[in-house]
Structure 1
Amino acid sequence: MQILEKDYQINSVKKAIEAEGNSIIALPTGGGKSICILKMCQALSDKKVVVSLRNAALIPQLLNTLTVNGLSVSVVKSGYKYIAGGDVTLVMEQSFSRRKHLKIECDVLLRDEYHVGCMGGVYIAMREELSPDLIIGLTATPIDRLGVYIDKSMNLIEETTTSKLIELGELAKPVYKVPSLSQEIDYSAVKMYRGDFSVSGLDNILLDHCSLVAQQTLDDALSRGRKVMLFANSIKHVESLSEAFHLLGVPHELVHSQRATIDNDESIRRYKSNEVKLIINMSMLTIGFDDPQTDCVVLARPTKILRLYLQIIGRCLRAFKGKKDALILDLAQCISTHGFAEDYRDFTRKTAKSAAIMSERLSVTNIGQFVDGEFNYSESIERKVVKRKSIKNRNKPRHRLTASKELVDKAASRRAKSLTQLTPRMEKLVSTIELVNIVYDQQDEPGKMLDEVDMVKIVALIGFAYSDALVDSCTKLVEDLHSHNKAIRGLLFRVSNLITAIAKQELATKV
């Protein structure tokens, strides 16, 4: 089997082998870590090479890659018969402590997903037992939970970036969508634990929005033929989302740690074989899961951890024949926190403070420009440039708006006319909103209710842009949302859009 390695892979391998000391190769998800491991094993054929893995699913994949390219392989893992003397030894890291009696020789230790547990006791004990002359780690995210470079004693080798691989067509082009309703959820009161939101604190919020997440996923991804991985917050969240998709009649699979391994394996098999187009998980598929046909990830939980965010969105970026792009559907304010897949990130930050500063620079503070529509990275950059230009032009003199007496009189006449029509129709709208709020309150779903402040804003907004059609449309909108058990919490934004649409329609008819 001929492997067509890329320049960045060749350069990464060469630099790691020739480096003075240990190294970490940073390679984006989908950048070909298995090929790098193969090339290092071939280049170090005179050495005893041990490859340490933490994900059992990678063993058969890497075993096949090595053997079909002429290398003999010994495997240290339950379920495999150990035969000493291979050119390369694959070790399931968690299994090593029970197999020290094998006396494995090691000149070079290669460790996949180096960011996971590299400061933990299991890896450190194995490293001390093997006592290699050279250590080379591989990971897409060489940072810890706080965004700090994971191991200051090791050189960082970064021959390419996600942005470069997207430009080359080696990775799928991301498109982004940020629904407006997801931006209205307030996570500020959720307590932090180890640098991220507490799981229980998030559940108190997220479990109320499962039906909205399911409907949004169906509307924006599944109904358009996309293959979807959804990332949830907890086991309870996974199961609640599963119930919501069942109610919508959406076939799907779920995986979590409390299910039997055989059940999880069957769910993954059905997803990979395209028997279902949706799989829901908490964290089991975040690292090392490979399904190039996946062209959408749904972020159904917020996170402060950049590393976790990058690993999740990487699940849909692998290139595949016929795959046009990859949708990142953000239902949890992750893009506004961490930026885009294409952003350049300096992984060499040495302190949590410097990492936080980098994160702040990358964050998308103008996410409001993008809500409810798909957009890509280049469009976001263009909008940022436009925003900067408008700031520079703020001090320029502006022409005063003027209106003819005829238009002023016409507006006054319409306003006077509206006052005689406003009360009964507005009363119907307000009473409809109050009734829906009462129903959701009785159902213990406060997250779906419209608060009093927004109700006042809506009344004022409609009052300034009054028309019979507008009030009737708003009342019908509230009734439709309630009939589908959807939240009316985001009604203010929808009404604003409705007014804009009506205004455009009126302008078009006048022209």
Structure 2
Amino acid sequence: MNYIDKLTYPILLGLSLFTFSNSIAQKSISKKINQESTKTSIVSYEKYIDDNNDRHIKEFLELVSIPSISSIPTNKPDVVKTATWIVNKLNSIGIINAKQLTTDGNPVVYANWDKAPGKPTVLIYGHYDVQPVNESEWDNPPFSPIIKDGKIYGRGASDDKSGVITAICAIEAILKTDGKLPVNVKFLFEGEEEIGSPNFKKFLENNKELLKTDFAVTADDIQDSETDPAITLSLRGAAQLEFTVKTANSDAHSGQFGGKTPNSVLIMSQIISSLYDKVGNVAVEGFYDKVLPITAAQKEMMKRIQYDPTTDMKILGTTAEVGDPAFTPQERIWYRPTLEIIGMQGGYTAAEGHSNIIPSHAMARITCRLVNNQNGQEIVDLIVKHIKKQCPAGASVSFKYRPGYASPMQYPTDTKGYQYVADALTAVYGKQPLQMATGGSGGAMLSFKETLGVYAYSLGFELPDEKWHASNEFFRLSSFRKGQQVYCYFLQHLAEEESKLK
């Protein structure tokens, strides 16, 4: 380096550092201004949310009161009634093109607001169908929802009518406050999630252009607790099967025919017992063949999640944990497959009386939760083969197959979609979201990626103790408010960050 260089270099370096520092300062100021702008907007949205809270809760109760059970054919009119209710609600807030779109099963509710030219599009997914109920187990009729201790009790109050109404009310708050949305928004609410979304992928394929989007979120998901936000990064798949054992054309008198006539309930019990080994692993040949080992990254993620076995026991009233001791409870729930007997029927089971019979028929229903590269059809085929092999002489077995299998799903964290959701949760909860997996399934989530080319990141506000699928399901009103706040922040933040990239 010559003399001139020696004189020039510090000057150039100083100018460069000044320019760099000034650039950082400008970016910092710009970011601060954007953050302040977002905060100001959120305050105005919160005022609208609070001013209209009573009306929104009344609407929430109306939505939960409709028995939209997708797995029971006689409830089809109620499923359609629920879709109609959602269409009317969307129209009432200014989304005037809301409509029902047909599928090979239950209708999909679709709507969009597209008055932000040049801005990105966000698709919000949820489902409006619910699980069946056993009314005798409920403290209050499941479709006559009530509010008690700051919670709405009713079937679907949490899973997933909370997701549907929370997202809609948040959009309402922005529209009614600003007269517009910061981005384009599409709504997509299906009516078959609780039966595995058997027609959803075909619907997406037939409507790819209509549903084209830059980002997507699912309102059917959870937070870790009232104070701890979370983003779900892994879902298990699901497969269902029903089978019936028949030993005679009619029930038999136990005194006249006992000791020589095959008993369908006994045989059913023996078959079910054969499905498991002594530690509770599935004994069906080939069941675990495609299960991949739990990765180091997955194990590291689990270490960040506090786990207390007594919490679930308290929620359910159980007294022990079961399962293969080679895996922790979290590993078994998040990354190991299961085969569960979800219902059995056979013989005389009325609440009163005693019938001395040898049952001629017995039925059982199975649900499997699947992981990584397991295939639902392959697993069902393996189970059918096993049951046929275990069925003894004097009995026959028949099968009832349920359409559609939910596939396992994994999400990346190095995308803008993930970061925008994480930022919104952090802003409202005051802490960064936990990265979690779930033992549940979301039949639509893989279809989004395969068909529309986007990941639908979790933005739901159900909590783990809210008894989804069980009696006395509920949803916290505090989560209803907080969820609306997060959606408002998410859409504003996404719009501002994307505008910087223009």
Structure 3
Amino acid sequence: MSPHDPLAELGLNLTRRRFFEAGSHLLGGAALATLLPGDVGRAAATADGVARVPGAVGPHFAPKAKHVIYLHMVGGPPQQDMFDYKPQLGSWYDKDLPESVRNGQRLTTMTSGQQRFPIAPSVFTFDRQGDCGMWMCELLPWTAKVADEMCFIRSMHTEAINHEPAITYMQTGNQITGRPCLGSWASYGLGSLNADLPTFVVLVARSTVVEQAQAIGARLWSSGFLPGEYSGVSFRSAGDPILYLTNPPGVPADLRRKTLDGLQALNERTLARIGDPETRTRIAQYEMAFRMQSSVPELTDLSNESRATLDLYGEQVTKPGSFANSVLMARRMVERGVRFVQIYLNHWDHHGNLVNRLKNGCNDIDHPTHGLIADLKNRGLLDETLVIWGGEFGRTVYSQGGLSKQNYGRDHHPRCFTMWMAGGGARGGQIYGETDDFSYNIVKDPVHIRDFHATVLQLLGFDHERLTYRHLGLDFRLTGVEHARVIPDLLA
């Protein structure tokens, strides 16, 4: 081979690193093109019949759920006061929890100093609901009406016993922050259905009464090591949903468009020269923000909702930031193609004054939860929208601090807690898992967080072992490297 052959010289110089460096602007252009209105929503059919949305990894098989609305009760709802009925505990009032039941379980610093662990039976009455016969607390009369749409899991468990690692575990599959959350994995896998709204939206609802709130921040809806465009976009609960979305005074839309075109040209030059994926994210986000100037005001305008629809969600529905308003916004978002809506609601950390605080919390969620499920069903959206409800762990059967017949508190409890799903391919009317007579240990069909995540990904059309992203030389996945299994009994 002649050393002066230009083609040979090109072949020698075109290393893998040089190829990707030179081609980075092409990759960025391709990514940006997936966000353009003409492409979004036009899924391409493949040989296996699974639709591929431009910009998405694509599901491994036909998904049952196209959207997710995840209702996270921050703090850990008390399972034995809401869904895990234990009538025999009445005779155990103020008696010590047997050591054979606690079995040396790790305690938090809030109860580790207690001399005794007196059992606190629930003060609330329970009734069987629906054809499924699920026992539900008297504080949830509206939710009880849709019990047969729900798939109850009474045997959830986790290793985390404190809030920060526990909520991080539930959201990202790992107790250490920095991993992509479930919403980011769904966005990465499924792609966008609407160029004018984010793929993944986060709403932090405000409780009617706040006595003890946990910290909620962007670490919970971060894309971690996934590209930045898969992070959740947080909508504010008061004022403008997105800051700086409106043009400044004296800046018309055409000038804003011209400014963005100039920024885009500069960013594309930077992308071509350096190849940083965050630059590609910035290009896409600037364009998204411009389109959201018209899409977000239309989204948040409830004037076209009928009185009958508003009544479904209860009297708080028109109050910005309320849980009722948030779940109605979630329905409007999935109706417009948003893939994943995460709603956080504080006020579920019941270390004391549980009876009064649980009444307030259930009052916030009961009517709106029924309204969301009924509204989705009425519009034909429930079959393709998975609704998830739950917290990061459960609560202890023994009282933290003082105990009376009328009131008590409960500490964190990771060994068993209750969650439910509805729609999106979940098996309505299913009651899965059992706990012991003290709602302390699981005695049948345990479901770990990893199993839950694997099952949710299954409903979204993914094999949890194959939905991966290469980072630091490893193929990371939501369910991690430990064993995780899909629970077939939870699937319709």
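Each value in this text was obtained by applying a stated rule to the coordinates, not by laboratory testing. Everything quoted here is computed from the prediction, not taken from an experiment.
So relative contact order in percent (Cα under 8 Å, 6 or more apart), computed for just one structure, reads 15; which one of 1, 2, 3 is that? Traced to structure 1. Looking across 1, 2, 3, the calculation of semi-axes √(5λ) of the Cα gyration tensor in Å that yields 49, 28, 20 traces back to 2.
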